[in-house]
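Alright, structures below, take your time with them.
Values quoted throughout were computed directly from the atomic coordinates according to the rules given, and no laboratory measurement underlies them. Note that the structure is a prediction, hence the values are computed from the model and not measured. Cβ atoms are built from the backbone, for glycine too; each structure is taken alone.
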Structure 1
Amino acid sequence: MNAELEKVILRYTMREIQDILIPAGVPIGEIHDMASVFADPQVKALDEVVTIAHPKAGEIRVVGAPYRLSETPTTVRRHPPMLGEHTEEILAEIGYDTAQIVAFRQSGVLGT
């Protein structure tokens, strides 16, 4: 971010910035960390926090789907992936064969 712009922005609260920019037609929204997402009153009111099993982290809380469908309810079916968990699957899906994927690993293109 531009240092001068940052100095100006830091003088205001997020609410003050929204009150200035939204009426001017500038799309803006606060970026939340996970703790503030789980604490958000609307997330709580909509019962959006779901607990699921993760193979390495145990029971974890995640945010459910941000929408409700009356005839096809949404569910959280899978845990958040670990770094690189689906790399080989994705590479195979886009056309790389096993030998190519092994070569990528051996040459250091892919992590371990």
Structure 2
Amino acid sequence: MHELGIAQEIIAIVTERAGIARVTRVVLEVGKHALILPDSIQFCFGLCAEGTSAEGAKLEILEVPGRALCRACGAEVALEEPFGTCVCGSTDLQWLTGDEIKIKEMEVI
């Protein structure tokens, strides 16, 4: 369950950035193909936040769709799976989005 390690890192980053303020909300961008289970990360986030300035903070997860650039023709391709084929027939794709995990924003009081 790598979500636990990811949640620990998120808590470490937001609490360090918050300083003495209390973290009330964290917005996380997770790529559709990042292999993260939203329910698991929610659960682990709550556990890892206990006893920190982020305890009780709400975690919002925004799913980022997969997109790639075709190296053959330059077209942008939507990726429903972690692989794909361009309309030109090429499978030589450069990932643009869909595998990232980012802290997009946080609220503190």
Structure 3
Amino acid sequence: MTVTIYHNPRCGKSRQTLALLRERGVEPRIVEYLKTPPSAAELKQILAMLGMTAQELLRKKEAAAAGIDPGKLSENRLIEAMVRNPIVIERPIVVSGGKAALGRPPGAVVKVL
């Protein structure tokens, strides 16, 4: 089974989550989402697996800095803004076997392995 981590190497929680996966013998496919952002379709699929809305996956401080006001955008428009500005996507996200988990805290991803 392939495990994918949407990773930002500059983020401490993301590094901790990657280390936790490796400690459990999992070498995930690493997607540095700031360099290779998910498409809108991929992000919608990830949101469905997480059981979250785009607004719930939004890094609020980053969104404000990018001029994104989630209260004024529809779900689809917010997803488009997240694809254009991937820094506003909360991280890390681990996807495995049709399930996904946000690594906040890092241990939360164990449920999808």
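When mean count of other Cβ atoms within 10 Å over residues 28-35 is calculated for each of 1, 2, 3, the greatest value falls to 2. For which of the structures 1, 2, 3 does the calculation of distance in nm of label points 7 Å out along Cα→Cβ at positions 4 and 20 return 2.0? Label of the source structure: 3.
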